[in-house]
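Visitor: Right after this note come the structures.
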Structure 1
Amino acid sequence: MFNSTVLEVAIGLVFCYASISLIASSINEAIASALKLRGRTLLAGIKSLLNDPQFSGLAQAIYNHGLINPQTAGRAKNQRELTSKPSYIPSKQFATAFIDVLQTPPGNAQHFVHALNALKDDQLRSMLLGMYQRAAGDLEKLRTELAVWFDYSMERVAGGYKRRSQLICFIIALVLAALFNIDSFRLFETLWIHPALTAQLALAQHHDLSATIDGLKLMPVGWEQAPEFALQSKQTWVMFAGWLVTASSALFGAPFWFDVLQKLTQLRGTGKKPEHTGTA
């Protein structure tokens, strides 16, 4: 069982990591929203999926479809004219739009097969013809296969987006750690000497940005004086390492640290169990 000092130090460290992760992720979300990164990433993923890097073939037709992009007139000839980029497309809607784009007029199966054979990309044509043959001409089965194909492909796109977001969060967290001197080693040392500093962090388990920032102000962070960096100084390199440890916590995400923090605060509230005094 943790003793009180170890528990208080752990709560303080985890709270700081949760705060940095929450602030970094909030800034990252603001950047992603302002730059419309999700919509751009999805568009790039669909262009890659359909082997249409110039946005002049299937990808263009898909994005002009009413099911995919109902907020536009559906007449975009290039990406510059694409004023709206959805950040999410349901797989069933993609499959339906894909079939509609190739099957003109609707219900004309013969024209659909002709459109598949007319595709210029050998890999895409071979894959889609294989899907059509496995579905035995049943468009509902084909729609299901297309939806599964789209979901699988978008999982890889989402994975790439997540890794990029983690990198951005790490960089933001590193900048925050340096600006506010959130050095994990210094923080540990101070909390070990003064564990009571974490006594006011009972509400830290809530994912509220303003409350988290207020709680962070109670922690031993910040600059007491103007920093002096000397590369030949061991203390400087230890401080840099402390910032890196703090920034690395953002890779786990705020929900992970707040979950850990909640368990630690519950453990602190439980206290030491009374000894059993009954007879066997």
Structure 2
Amino acid sequence: MGRIIGITSHLGGVGKTAATLNIGMCLATMGHSVLLLDGDPLAGLALAAGLERRSDRGLYQFLNGAIALEDTIHASRKNGLGLVRTGVTEPAHVHALERRTGWERLWQAVRDLAGQCDYLLIDTGCGHSTLNTLLLGCADSVVMPLPCRTLAVKSLPLFLRFLLRLRQTVQPDLRFAGAIFSMVDSLNPYELEIMTDLRQGFPAATFFSTVIPLDRAFEKAAAHGVPVGLFREYDDLARGYADLATELVQRDRKLQHKGGSSEQPDPLF
């Protein structure tokens, strides 16, 4: 069965969706079969991948018996990559999904999906919602994008306590794979100071070596509904995510052992 990795944060706008999409594409490029699970009812990952916001082919429909589990997978035009959605089309569906699924049914559905791939990456919404708790309770490990900003750093202990609570009550095998310094403004000395202080104040394994910079490329990629790696003019940024994907594979294996051109690329979906 494939590894299930949650990419999550207590805050919004920190690069969760960009990390999920770009790491997923890099893993697929490396030869792995990858499923991306859009766990945000606002469908941010689906939109970033060029799909419509609304869909009647998701986990909501499967758990209500309307479709088969295989029908929840939106196959990519790129080999080895697919996307699964919540299937939420109305605000009331969020509450219904949280009430009706139950831990065992959702857990089994996510595990069955993971059985069809090497890696299943979950892009959660921000915060500590019931749906986020259920989805992260299915994960083997968690990755956290972390901007070098005061509010994010000050609320980090709360988030880590939330993960500890998950291990104690829902998923005892959940592991923290590490935090990614994301959206880092290299021209802002205060952000660089925060990053240096964090690296010095925490064990080295807490943070990924690869740093994702703040770049306007993300807005351009979002506008076209594709990962930044499909734009050849952003090769440096794409290599960063490739390095991050490689590092993630290495870290995840350790956790298992312990326990150019500006042309618009073809769309993914």
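Visitor: For Cα extents along the principal axes in Å, the calculated result is 81, 65, 33, so let me know which of 1, 2 that is.
Guide: On the way: 1: 81, 65, 33; 2: 53, 48, 36.
Structure 1 accounts for this read-out.
Visitor: Of the structures 1, 2, report the one carrying the highest value of mean count of other Cβ atoms within 10 Å over residues 183-190.
Guide: Sorting by mean count of other Cβ atoms within 10 Å over residues 183-190 in descending order puts 1 first.
Visitor: To continue, here is another question. Suppose you compute Cα Rg over 2.2 N^0.38 Å, for residues 79-118 alone for every structure in 1, 2: which one lands on 1.46?
Guide: The value was obtained from structure 1.
Visitor: Continuing with this model, one more query. Tell me which of 1, 2 gives 27, 18, 13 when you compute semi-axes √(5λ) of the Cα gyration tensor in Å, for residues 143-246 alone.
Guide: Label of the originating structure: 2.
Visitor: Looking just at FRET efficiency 1/(1 + (r/R0)^6) of positions 95 and 199 (r between Cβ atoms, R0 = 41 Å, to 0.05), which of the labels 1, 2 belongs to the structure with the highest value?
Guide: For this comparison of FRET efficiency 1/(1 + (r/R0)^6) of positions 95 and 199 (r between Cβ atoms, R0 = 41 Å, to 0.05), the top structure is 2.
Visitor: If helix-only ellipticity at 222 nm (-39500 (n - 2.57) for each DSSP H run of 4 or more, over all residues; to 500) comes out at -13000 when worked out from the coordinates, which of 1, 2 was used?
Guide: The correct label is 2.
We did not get these values from a lab; they are worked out from the coordinates using the rules stated. Just so we're clear, the structure is a prediction, and the values are computed from it rather than from any experiment. Cβ atoms are built from the backbone, for glycine too; each structure is taken alone.
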